[in-house]
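So, here's a batch of structures to check.
Please treat every number below as a calculation from the coordinates, not as lab data. Just so we're clear, the structure is a prediction, and the values are computed from it rather than from any experiment. Cβ atoms are built from the backbone, for glycine too; each structure is taken alone.
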Structure 1
Amino acid sequence: MNETDLAGPMVFCLAFGATLLLAGKIQFGYVYGISAIGCLGMFCLLNLMSMTGVSFGCVASVLGYCLLPMILLSTFAIVFSLQGVMGIILTAGIIGWCSFSASKIFISALAMEGQQLLVAYPCALLYGVFALISVF
């Protein structure tokens, strides 16, 4: 986690906004605003929970790269409606995938063994907001 790469997460945010636009939802401001507030919240939380500090760029990089499954969800929402039972199951799976991968990276990089659920819960809340934007 010494290297911060923000080009990939920015591309993923643009791709997420573009797929939402193709689905008829003009939500660019919400995507960037929620991303910034979510990164700031996770930055504060991880610095309070870990013995070693983490930089804001690293948090933004991990959260941005783990946004990729959410792009798949919004791409699926272009063609199909996500408001049925299958949409709920797919959305819950995507939220779990995003939050599990982000929490796994944070836990391994910050040596926080045994705290994965404590990190995965706020990640799931953040990605849940992105999923709500995709569904509705």
Structure 2
Amino acid sequence: MSGIYTKKCVDDVWDSSEGALPYKLQRIAEEELGETSAKRKESLERLSELLEAETEVNSQRDPAFLLRFLRVRKYDVESALRTIRNYYRSRVISASSYQELLPSRVPPAARNLVMTLADTDRHGRLILLCRPGEQNASNIT
């Protein structure tokens, strides 16, 4: 019967606060990023305040969007703000690249260069497959 029933323990508590990851990822985020619910909340508030004061950037303020930048910068709020600025700057500079960014608009010759596999890895993450050997520069404009 082992494996059928799982024993609940104190560690099986879900952090249900806004922006919390699934339980399995919470431990990884805490170990690698130092993410806790208190730190997440404090960093989100601080980043939101900095964005309010920012005159050049009219950024999204929803927690899911801001958490992407906080996590990639390991909760360094100043660095996350710089990354947000760079993100919006690149969207302005390369506006044509972001307009109508749909899979159906990708040229047929480029479709086999980068793709996602149907299955995920053992942690549930998407697997991105890049095949640079398939590139033929004369076919891609």
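Overview of results
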{"item": "Source structure (of 1, 2) for distance in nm of label points 7 Å out along Cα→Cβ at positions 89 and 113, computed value 3.7", "result": "1"}
{"item": "Identity of the structure behind 13, 45, 31, 11, 1 (criterion: P(r) over Cα pairs in 10 Å bins from 0, in percent, calculated), options 1, 2", "result": "1"}
{"item": "Comparison of 1, 2 - label where distance in nm of label points 7 Å out along Cα→Cβ at positions 57 and 73 is highest", "result": "1"}
{"item": "Per relative contact order in percent (Cα under 8 Å, 6 or more apart), the highest-valued of structures 1, 2", "result": "1"}
{"item": "For helix-only ellipticity at 222 nm (-39500 (n - 2.57) for each DSSP H run of 4 or more, over all residues; to 500) computed as -13000, the structure of 1, 2 it came from", "result": "2"}
